[in-house]
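Below: a set of structures, written as structure tokens.
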Structure P
């Protein structure tokens, strides 16, 4: 068996990991053979990003004394399965580019790519919360709620990407018109209502104060009325938005990720709001916090090349 290589391509940093071939032997004490990160330097353009990925791969080769036979890469946005071009990426210089084709030509190895939220879902299923809880679910939905809102779908331990490469993109379904315009061109998307920046904007609309969500949560705990309204907006709309996913996909497990996954109320009052809207008289879906933290993206990329 060969070592497992993964790269998480982000807007500000690129992280790489090499996992041992027997990574499944002891998940709780899994130690990478190497794990490194460098700056993306996306402002220098598309070709520079390609060469940064090549540079990081060479650094991993030097540290391990190994060479990859293939490489998994998690990306912002996704690769269109019809055109082969990148789309929906907030690292805008990637959009419209044949990233997989160009990387394979540069690195001379096969590259398997997926959206970073998909990598999160895959990592939490195979290495993280689902694996550590020793669950055997048929369907896992991984949620990202942070600066943006996204998700990934894993069925029978395999990632589902979909006919258009957008499986799991619950963040760009309509939720509430009060969210206003979304960068995607639509109005009232889930992301415009319950992402971190959206909730910060809502609090500012009530108070005129522009503060971080972490501070809003602290003020909520201190009894601040505007903070209470903001957290109520989060909980109610979280319940509505996740209930739609559960009604359509009916996952056994939902794992939350991103900065908002640290808000404890989502696992108590948030469950009550989901139960309120789901098309069933009870909620059997298990809702968990993440286990891998910021490791999920790069570990999930490595899982793309692991059977």
Structure Q
């Protein structure tokens, strides 16, 4: 490990960044250095601009992915190297289009779970949909986090290093008991296989993504979905069932309510609650002649 990489790692750890964020930041800086074949200490605003264009135009990365790369470079140059010759305008984020997330209907969720090829994948999909946890949060759940007495699941150090509890429903509890009798996990709820991270390690969050893709293909679901789709579906279905936004915000672990409001745009109950103005006017059938004396042309 180079001295610069060690310094950046220490600064990230000192600020208690999540392990997933640390890995992403370190990898982003490594790719930046490799692209120019030089240490980032010898690079500046022009190289950052060219690298960003390379990511967007040549690599065809999504703006959100490029934003994460730029966040890493901003941290490196502002927090680690403390480069005063670089302004924040030299480290701009690409504009990210605001798109509504994909949401499954409840029949589609049923098909997805039932299409899981094994009990491990089925249980993971049920956990995602029943709790709304992120895929990394699901991968790091431990057996001790399942509190059957209080009927909650403890999510430890989720996004933003915040703990929260989510409900443990009777149906999910029964599914977890069936899974435990089969798998008998000792530490992590979803342990890794011996040939990967060892029996004591957690499953990779990529495995959870793969489980969604496999089940979606077997279920014949054409929508582009992943673990986060079940999180969006969970929140939307809660809203449609009458849950208030503040409760959903707490369950999802959102720091800001504005991040939860998007589900108002996805809820069928809210979309159809208002009376449509077209339905409030009387229209003649197409081709029907107006009655005698009608001045409407």
Structure R
């Protein structure tokens, strides 16, 4: 079980806003197509996130691109295929390769999904939801403990975007996540687009969900775009597609949240219909503006030290 705070390689707590933590405040997905533009740009105070499964191979263009970007920027490694919510044992080969990648890259943050994606020898090209029951909780906690033991650091668990709900669930998603964090010592990755997608699809309040979320466990936030469709009955259906700019509704949820929490490392996910680098960069800079403004408001609201109170060395 892990209870240490999530920290950067410099030893700075991610939730603090300081010179050392500034590099870990605003980030975007890294795609090797953007490498040249990023290097020419000279971007500062940013971090990049990569999907672990894209970099588990040996050598080749992906590894060269990863080495190039990590020389200049902090990394966040985001797992997609661990199937932490699945009923079966974790794939030992996949876990070993995941741990090897973490060891090689020394990322600032490591995360995975509260979902499952494999059963038997079948692998699904999706992140599937799970029932929130006591039995599932025990399985998920055992898997999180196993991953954290392998990577020798805390893991962040991400709330899913869902399109169905289970009638057998006997606890809320936020309650389930809190209990996983409490039992394993892991942190949480709050994906606000996922909250909005699920809330719209199932007809609950995104604001109420966020009000119930264990904010003190958040180590990272994700923002992303979604697509809008209609289901077979003509009802609105949102898809967590990561193929467009962040929607105004998601920006509003984010602004309200960080006004309550203070700055938290935040990343823009964009995985398909990839735009030119300046478009993605602009989304990241908007995050940075939010966080710097939030930090300034927090500083202004802090009481002045009383006379005679020491400041430390």
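From which structure (P, Q, R) was P(r) over Cα pairs in 10 Å bins from 0, in percent, for residues 151-206 alone calculated, if the value obtained is 24, 40, 24, 11, 1? Working through the options, I get structure P. Looking at structures P, Q, R, which one was Rg and Dmax of the Cα atoms in Å calculated from, given that it came out as 24.6, 90? Traced to structure Q.
Values quoted throughout were computed directly from the atomic coordinates according to the rules given, and no laboratory measurement underlies them. As the structure is a prediction and not an experimental result, all values here were calculated from the model.
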